[in-house]
1. With FRET efficiency 1/(1 + (r/R0)^6) of positions 44 and 108 (r between Cβ atoms, R0 = 30 Å, to 0.05) computed per structure, which member of I, II shows the largest figure?
2. With distance in nm of label points 7 Å out along Cα→Cβ at positions 116 and 140 derived from the coordinates and found to be 3.0, which of I, II does the value describe?
3. Computing distance in nm of label points 7 Å out along Cα→Cβ at positions 28 and 164 for each of I, II, which one ends up highest?
4. -15000 is what came out when helix-only ellipticity at 222 nm (-39500 (n - 2.57) for each DSSP H run of 4 or more, over all residues; to 500) was calculated for one structure; which of I, II is it?
5. Which one of I, II has distance in nm of label points 7 Å out along Cα→Cβ at positions 36 and 84, as calculated from the coordinates, equal to 0.7?
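None of the figures in this text is laboratory data; all of them are computed from the coordinates on show. Keep in mind that what you see is a predicted model, and the values were worked out from it rather than measured. Cβ atoms are built from the backbone, for glycine too; each structure is taken alone.
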Structure I
Amino acid sequence: MGAPAVPDIHPVQWVKAVTPITPHLLVCIHGLGCTHRSWDGLKAAFDAPGWTVFAPDLPGFGGQTAPAGFGFAMEEQAAWLAEQLKGFSYRRLHIVAHSMGGAVGLLLPDAVLGRASSFVSVEGNLVGEDCGLVSRRTSEMAFAQFRDRFYPRLKRGWGDLGMQGIDLEAVAPEVFYRSCHSLVEWSDSGRLLGRFRALTCRRHYLYGSRNTHLPVLQRLPPAEKSAIADAGHFMMEDNPAAFNAWLKGFLAVE
C-alpha cells in the first residue's frame with residue numbers, strides 16, 4: 001500500500017514528518033484570533049522519530065479559507081478538523097489545544113476523541129468564566145459596533161503584544177464575531193467541562209503561573225492541572241522552553 005492521502009494543507013501551515021503510518025500524531029489547535037504560528041516553538045521539540053505534528057489554521061483564520069456556507073461555530077470547526085484527520089494514519093493521537101482551540105478539540109466527534117491517547121488543554125475554554133472581556137463583550141454588541149469601533153481597537157491592542165501566533169489582520173470581522181458568539185454559548189453551557197471530564201484518555205489542563213486566579217482551576221483536581229512558570233495565557237510564546245519541556249515529559253518524547 002502507498003502512503004495515505006495527506007490533507008490539502010495551505011502553504012502557511014505545516015505538517016512534520018508524515019509517514020505511511022505514524023506512531024504518534026500530535027494535533028495542535030490554535031486559539032481565537034491566532035494561527036498555526038502559535039505552535040512554531042514545537043517544531044524543534046517534536047522533531048523526533050515516530051512523531052508527526054499537524055498544526056493547521058482553522059477555517060477563517062490565518063491562511064485557511066472556509067468552505068461555502070461555513071458559520072464558524074465551534075462544532076463546525078471541529079467537524080472540519082475531523083475531516084482533515086482522515087488523511088492521516090496513526091497509532092496514537094495526541095491533542096494539544098489552546099484557548100478557543102480547547103472548545104474545538106473537545107467538540108471533535110466521539111469517534112475521534114475515543115481514539116485519543118492524550119488531551120492537553122492549554123487554558124482552553126471549559127466554563128463561562130473563561131470568556132474574557134474580548135469574547136464576551138464581542139458577543140454582547142451589535143455587529144456594526146464591533147466591526148467599526150471595537151475590532152479596530154482590538155487589532156491595535158493585540159498587535160502591541162508582539163505575539164507571533166496572533167494575526168487579526170488575517171481574520172475577517174465577521175469570522176471573529178461569529179466565533180465569539182459560539183465560543184461564549186458553548187462555554188456558558190457547561191458541556192465543555194463535562195466533555196473534558198468524560199475523556200477516557202490521559203487529560204491535563206495547563207495554565208500560566210500569572211493566571212492562578214482563573215475560576216476554572218477550582219473545578220479541576222490537583223492531579224489534572226499544572227502551571228507553566230513565568231507565563232500568561234500565551235504560555236507557548238511566553239516561556240516556550242518550559243512549555244515544551246513539560247509537554248515532552250507528559251507525552252514521553254525522548
Structure II
Amino acid sequence: MLLANTTAIVYGGAGAIGAAVARAYAREGARVHLAGRTPATLEQVAGRIRRDGGAAHVASLDVLDQAAVEEHARAVAATRGIDICFNATSNDDVQGTPLVDLPFEDFMRPVTKSVTAHFNVATAVARHMMERRRGVILAMAGGREAIPRLGGSHVAWAALAGLCRQLAAELGPHGIRSAWLLSPGSPDHGGQADDTVTASLLLGRRPTYDEVANIAVFASSDWAATMTATELNFTAGAVVD
C-alpha cells in the first residue's frame with residue numbers, strides 16, 4: 001500500500017472530493033482524520049472507511065478558527081505525527097454573475113476564506129511536520145483557465161497556488177512538500193454550463209471523484225517524493241501544458 005503507516009488529515013472531509021480522497025487514503029493504508037463543520041456527515045464517511053477495514057477519526061472543526069485548527073493539529077500529532085494534509089474545504093463562492101455586476105463583498109468572500117483556511121491548516125500541520133522532517137501539504141487550486149462568471153473563485157484558486165508555492169519554498173529545507181491539484185471538476189455536477197465546459201475538454205469528459213482521489217494518493221506518496229511547488233494537472237485537456 002502506498003500510504004502504509006502514515007497519518008493524514010483531510011479538511012473538508014465530508015464534501016465529495018474530501019470524502020473520496022479520505023477513502024482512497026484509507027484504502028492505501030493511511031490513518032485518516034476527517035475534519036469539518038458537520039459531524040454527522042463526517043461520521044458517514046468515517047463509517048464507510050471503517051466498514052472497508054480502514055482507520056478513521058472525526059473532528060468538528062472550523063478551519064477559519066486558527067486556534068481551533070492549531071489545537072486539533074496538536075492532538076493528531078501527539079498520537080503518531082502528521083504525514084499528509086489535504087485541504088478540500090469549500091469557499092462559499094457566488095458564481096454566475098459578471099464581475100462588473102458582482103458586489104465586492106461577494107467577490108472577496110471566496111478569496112478571503114480560501115486563503116485563510118489554507119494558511120491556517122498548512123501552517124498548523126507544518127510546525128509538527130518540521131519536527132519529523134517530512135510531510136506533504138496538498139490543496140485544490142489552480143486558476144490558469146479562462147472561464148467567465150466564476151466570481152471570486154478563480155482568483156481564490158490562483159491565490160492558493162501562490163500560497164502553495166511559497167509554502168514549498170519555505171518548507172522544502174525541512175523535508176516538507178507542498179503542491180496543488182488542478183481539476184476541471186466532476187461530471188457529477190451536471191447542468192448546461194457543465195455540459196458546455198465538458199464538450200471543450202480534449203478527452204471529452206471530466207475526471208471522476210475517484211480519479212481525483214487517486215491523484216491525491218500519488219502526490220502524497222513516496223512515488224512523488226521530489227514533486228513540490230508544482231501543479232498536478234488532470235484537467236482532461238482544459239489546461240494544456
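1. I
2. This value belongs to structure I.
3. II
4. II
5. I
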